[in-house]
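Quick heads-up: structures coming right below.
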Structure P
Amino acid sequence: MKASGATAGADFARATVLAKATARPDLPADLTLISLPGGEFLMGSDDGEGEPADGEGPARPVRLSPFRIARTAVTNRQFAAFVEATGYVTYAEEVGSSFVFAGHLPDDFPPTRGLLDAPWWRETPGACWSRPEGTGSDWRGRGEHPVVHVSWHDAIAFCDWAGLRLPTEAQWEYAARGGLQGRRFPWGDELTPGGEHVCNVWQGRFPALNDGADGFTGTAPADAFPPNGFGLHNVVGNVWEWCADGFSASHPAGLQLDPIGPETSERRVIRGGSYLCHESYCFRFRVAARSANMPEATAGHMGFRCAADARPDDIPTDSSRKETA
């Protein structure tokens with residue numbers, strides 16, 4: 001799902017947009033951040049459920065400073081406000097195509113390039129954040145769904161405009177765990193506690209049949225399911241979320257303080273899995289699971305969530321949290 005590089009003209013246009021973002025703009029009213037106290041937690045897992053190349057383990061102690069993170073992934077409506085304010089052009093728009101899950105395309109869709117190891121992804125002309133299934137589709141009617149077809153560079157551009165940033169991988173996992181230690185999911189160890197669906201992932205036989213038992217066969221609204229213990233929605237399933245870090249499958253020994261991955265890595269970390277994840281194929285919708293992609297990559301299941309450093313008056317005096325604009 002790698003897109004080609006931007007043209008020199010497009011790079012200049014992007015740089016111009018970011019240069020104009022010299023002051024924090026008025027953000028969409030619902031782009032709220034939750035203040036978290038940080039502290040020490042066990043990152044990763046030793047349970048052996050992940051792919052060895054993903055580098056989930058070993059479980060390791062990490063200590064984080066206080067920080068803020070968004071309740072939800074950035075939505076189509078929020079991203080549209082950014083585009084309207086800046087004229088930003090995403091990588092998928094520059095290239096003229098992105099990758100769409102074949103099950104979301106019409107039966108008479110013409111043969112196009114697929115991915116060698118994942119043929120259910122089809123390169124789709126015109127697919128981008130505003131046309132999620134390509135020419136003829138539209139984000140309107142899905143304003144509260146997470147924006148997709150955004151590259152890591154596009155996510156960084158939005159964050160720069162908003163005066164925010166992407167979370168580090170350690171911050172993402174700490175926030176996703178919601179205060180629980182050593183659990184498989186943000187709510188515990190069972191995928192459907194009490195028989196209830198609490199995240200948006202694939203049900204049925206992947207990739208042939210998704211029965212939509214959780215209510216969705218594509219993206220769900222960014223706050224469709226109950227929040228975790230920290231107040232974050234849909235941290236697993238729905239869409240992959242870009243992190244700031246470069247990817248490495250190995251980790252330093254000992255307690256790490258506010259860690260961040262190698263800047264020299266060609267790939268960037270993505271976390272949380274998506275609506276296409278299924279235990280039989282991609283069991284990466286666990287809180288310890290991780291993957292990576294090229295920063296130019298775009299697809300119909302890749303989005304992001306914003307974060308920020310703590311402000312002095314945001315730091316809780318105990319383990320409670322509060323929301324800030």
Structure Q
Amino acid sequence: MAEEKKTPVAGAKNPFAKQKLPTNRISWIQSYPRSGNSWIRAFLHTYMAQLDEVNLANMSRAFAHDSNAGIFEALMREEVSKLKPADIGEKRPEFLMRACAQSKGDLVMRSHLMQTDWTGKATFHPNFSRAAVVVIRDPRDIAISLAADMGMPVDAAIANMNQPQFALLAKGTTPQPIGSWTRNVVSWAMRPSMPRLFVRFEDLVENPRREMLRVVQFLNLNLDFAQFDKALAATTFEKLAEAEKNGGGANPRPDDRPFFRNGGAGQWREGGLTLKQIVEIEKANAQAMLIMGYDLETVEVISQDEAQARRDAAAAEAAAGEIVIE
């Protein structure tokens with residue numbers, strides 16, 4: 001007689017049941033590309049390493065990219081080129097577990113990924129995540145910066161940013177499912193898999209001392225005001241651009257396409273975008289932009305009740321103006 005097959009209880013399967021989980025966890029510095037991720041990490045590295053000057057190369061090594069293909073291959077003993085994107089998603093929880101296990105303490109890692117289920121596995125498994133600093137930037141400015149960074153037309157950058165299934169495919173990295181700007185931001189706002197601190201790029205520009213202090217306190221770091229001030233002074237946009245120009249970056253770039261290109265906010269208001277491009281971005285991202293505190297210039301967002309009230313008022317006005325012939 002054939003052995004009876006037992007149906008597993010839903011939710012009972014634990015992929016890590018036979019493995020001792022590492023005690024170390026990852027604190028994430030997360031953002032959509034070109035949102036200020038590097039600024040936060042540069043400050044944190046300078047502060048935590050107690051440096052007088054920023055060191056971009058050491059920062060990149062200390063705070064690794066979660067999509068670095070070299071790190072993935074070293075930990076997983078597999079070649080990224082021989083794996084499909086689905087394979088990367090399937091192996092991501094184990095990759096994070098190994099990263100935590102091999103570390104001497106808690107890690108800080110950067111990411112651009114949205115929180116999602118990648119081939120059924122959470123991109124940010126709560127077993128390996130301590131917390132996340134989520135950097136948000138006005139998508140109208142991101143479009144300008146992304147186009148310059150990738151050497152593409154602004155219209156192409158906007159098309160990518162508005163694509164829900166968008167994934168970054170770059171040399172030296174594993175595939176990065178970042179989604180559209182709205183999908184990425186909303187995934188971090190609505191999926192509470194870990195404690196999160198939201199920091200707007202525009203607030204960083206306006207008051208870097210206040211915002212960096214929020215980051216230090218959120219990450220529960222020892223507060224040393226003397227070192228805090230040193231790190232703050234060492235990581236102004238001008239200092240970061242100078243460090244890159246002097247060859248301090250981990251990945252050298254062409255002189256006409258520096259990574260630290262423009263440290264300001266509101267470039268889109270200064271002729272960086274056409275009216276058509278502003279409309280396109282706002283129509284695709286209006287609700288998420290409002291949630292994150294960004295005013296809309298060309299799109300009005302109203303509730304269903306307000307929409308119905310406007311339709312009723314228009315119908316009443318049209319009826320009042322009718323000419324009835326008896």
Structure R
Amino acid sequence: MQDIARQVGVSVNAVSLALKDRPGVSDDTRQRVREIAQKIGYKAKKTPPPETPQTRKSICVLLRHRFFRDFRFYGRILLGIEETAKQAGYDVQISSFGGEEVPASVQEGRVSGLIVLGTIDDKFLARLREYGVPLVLADHQSSVYALNCVVSDNFFGAYGMAMHLFRKGYTRIGFFGDPNYTPSTRDRYFGVLKAIQDHVCPGDMNAALAYLTRFSTRGMIEKYVVEQNVARIFELYEDIPETPEALICSNDELAILLMQVLQKHDIAVPGDVAVAGFDDIETGSMVTPTLTTVHVRKKLMGQRAVECLLRRLDDPDAPPEKHIMSVTLVERESV
């Protein structure tokens with residue numbers, strides 16, 4: 001196999017996949033490997049028939065390293081995945097990744113299906129799709145590929161939160177977060193923007209964008225949340241062009257940290273500035289003041305992801321499904 005790999009210019013693993021007729025290599029590579037193998041007299045050992053989705057009964061959940069720290073959110077989704085998978089007779093294996101490491105179980109075809117939890121690069125998705133394993137995205141949707149996915153209604157949730165603030169009498173409303181961090185935060189930002197367009201400057205999106213920009217910060221905030229860099233968080237707040245009356249944060253973790261930073265600098269919440277979050281993690285009901293937020297049905301998202309995957313296993317040729325989970329506003333003391 002090493003001789004074949006050298007002559008074809010691929011890895012030994014690619015040779016193995018080609019000789020076993022498994023996904024993960026191109027048709028050209030598969031054909032070239034077979035030609036060289038025949039030429040040099042290579043004979044593969046007889047192997048048992050490959051497993052099928054019905055016999056493997058295992059689901060791999062792929063999750064970025066950085067999301068493991070956010071167990072208050074993704075942990076609830078994982079709970080829904082595990083419970084529903086076990087009820088259907090499937091084991092669940094969780095694999096984290098930092099770059100583009102394809103789990104060995106996926107490479108070797110030892111799993112029935114794959115659930116990607118959280119954001120993932122489209123280039124990495126392209127690699128995963130080459131293995132032919134049924135795939136569902138949870139809390140993420142691809143901008144390039146039509147894939148089965150389960151997401152929250154982030155746009156509607158943020159739109160509703162902004163309109164709630166307008167109804168309570170706030171006028172200078174901003175967004176605190178990085179719209180480029182994930183598709184979810186992008187949709188939340190655009191939800192706030194649309195509410196401003198509808199309430200402040202009907203029909204004029206450019207005016208709405210200028211309005212929102214005056215009271216917002218949209219820098220690379222998430223890494224400062226991971227680092228708990230309170231000094232940098234406060235600097236970003238101070239960099240807002242005009243002082244807002246209310247801020248809608250991209251998620252609860254950021255909102256809670258922002259409230260702590262503001263209070264440390266004698267800025268009252270909600271007296272001086274109201275703060276709202278998104279996700280409804282448990283900590284939001286334990287801080288002072290308790291956090292106004294948008295409730296995401298996290299456990300149900302995990303359940304729906306498994307159900308979607310099982311339907312894909314039963315009917316591989318069915319068109320991709322996109323499930324949008326409804327969200328609800330949770331009013332507490334921070335607004």
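Rule-based calculations on the coordinates, nothing more; no lab input. Because the structure is a prediction, the values reported are computed rather than measured. Cβ atoms are built from the backbone, for glycine too; each structure is taken alone.
Just a few scattered comments:
- When distance in nm of label points 7 Å out along Cα→Cβ at positions 102 and 214 is calculated for each of P, Q, R, the greatest value falls to R.
- Structure (P, Q, R) behind the derived value 18 of relative contact order in percent (Cα under 8 Å, 6 or more apart): R
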